[in-house]
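Student: Got some structures for you, see below.
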Structure I
Amino acid sequence: MASNLKGKVALVTGGGSGIGKATAMAFAREGAKVAIADYVPEGGERTAKEIAAAGGEAIFIHADVAVGKQVEAMVNKIVQTWGRLDCAHNNAGIEGRMANVAECTEENFDRVIAINLKGVWLCMKHEIPQMLKQGGGAIVNTASVAGLVGFRGLVAYNASKGGVVMMTKTAALEYAQRGIRVNAVCPGVIRTPMVARMLDASTLETYTEKDLEAAEPVGRMGKPEEIAEAVVWLCSEASSFVTGLPMAVDGGWIAQ
């Protein structure tokens, strides 16, 4: 990929580990200044330090994306630091507790929706006005193949990611003629700490590592870096005619 984000300012939420960290590193590699937001300071600070050690420019911002005032402060901090916001990867999310529909607790459902769905909306709510002031920008939301097809035992997660897909399409239409492109990545099974936790917590036979690998047509789990490449492309001018797309990066999962 050609380095075409030089001088751009990018935000990655959930940038302390997994897909978020890989995307932050990819943005920095392509020449962008990167703001890493995370609820867990240790991971986010570590990502920022790794970017700086590699010769890039990064800051860490502690934020809970489910809290509107913190999201607003996060965007303000980026603008105060670098004067603009060109690219945003709204990636922060949790898996919640695995449970079938009737066994899912109200507390679990509310928490997953608050972070995975409301959090993405809050990020767009505060990112878009800044991008409009600048004359444009690119947003990529992290959905999931679980937002495109159903998975047993993941009712709250499925609902949140399906909502992200529809919010992405709505925002894309609303701002299509105002210089802002909004897309989503829908990762398949990616080897991340989140997937590791789900496997550890799973009591369902279909969610063993072996079964997940076998269910992927390519025969393996994906790597966070493979999702990061898609995010960077969607934020670049190489995808200038792409908006409203829920891009499956899934090893062929939903093609079955």
Structure II
Amino acid sequence: MFSLKDKVIVVTGGTGILGHAFINAIAKAGGIVGVMGRNEKIANERVEKIIANGGEAIALITDVLDSSQVEDAKTKLLNKYGRIDGLVNAAGGNVPESVVQNDANIFSLNMDAMKKAMDLNLWGTMIPTQIFGDALSKGDKASIVTISSVSSKQVLTKVLGYSMGKAAIDTYTKWFAVELANRYGDKIRMNALTPGFFLTEQNRTLLTNSDGSLTQRGQLIIQNTPFKRFGSPEELCGALVWLLSDASTFVTGSEIIVDGGFTVFSGV
């Protein structure tokens, strides 16, 4: 039930930290991975490693905000494999200039930076879904997984632009899941994977100091996480493989939270 054998699955943001865990998990479950990202060197290295370990993968050097590049990636994938069975929208993240410091004037926000954060997270998910969707609809069964965040569930100071982008993804995921079902029945499912706190390149400077110790923000997060630690990227992969596999064929429009209990803890 949990096998992804011979399923062709695209992972946007496949050159990132979470994306790295995702592509490896998909390959280990038997899937054929389209490693999509902007960093050609990292994409090729990751593809080579998957192939060396007996898997199958292809590098798709793409900026998810450029529709023509995403179209080219789809064409390349279809020319090689003839179909697409899954899409993981892992591209996104925080935009440093959109961070609102505690002493900032909240009536003088950097609106261009806020828009950039929204574009990266929301449009960086919608554009690939739009472009790959046609190919997904032509197969037997397909699954789309978006990546949300606990910042869409609770107010986190500083990261307004990121939080708005992820909240929009939640609405988009549920709305689109319903419309997919209305048009395609159970042929295409769409769900969100909602991570808690994992150290990535986007949040590392917010959560840790240069010597690796926790910032005050990092300490507060650990304090309010019942497991009292950050997550490991690999701990997201069980839920991801489940959502992509036939083990979750009656699941759509759901948000699967993997956060060590952060969102359910009152702090008391």
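Readers should treat all values here as calculations from the given coordinates under stated rules, not as data from a laboratory. A quick note: this is a predicted structure, and the numbers were derived from the prediction, not measured. Cβ atoms are built from the backbone, for glycine too; each structure is taken alone.
Student: If we compute distance in nm of label points 7 Å out along Cα→Cβ at positions 153 and 225 for structures I, II, which one ends up with the highest value?
Tutor: Details: I: 3.0; II: 1.3.
Comparing I, II by distance in nm of label points 7 Å out along Cα→Cβ at positions 153 and 225, the maximum is at I.
Student: So if we calculate FRET efficiency 1/(1 + (r/R0)^6) of positions 185 and 217 (r between Cβ atoms, R0 = 30 Å, to 0.05) for every structure here (I, II), which label has the highest result? If you can, show how the numbers build up before the last one.
Tutor: Working: I: 0.95; II: 0.10.
Top value of FRET efficiency 1/(1 + (r/R0)^6) of positions 185 and 217 (r between Cβ atoms, R0 = 30 Å, to 0.05), among I, II, belongs to structure I.
Student: Right, something else. Work out which structure the value 3.6 belongs to, where mean projected area of the Cα convex hull in nm², for residues 121-168 alone was derived from one of I, II.
Tutor: It traces back to II.
Student: Further question on the same structure: With distance in nm of label points 7 Å out along Cα→Cβ at positions 41 and 57 derived from the coordinates and found to be 1.7, which of I, II does the value describe?
Tutor: Details: I: 2.5; II: 1.7.
Going label by label, the one that fits is II.
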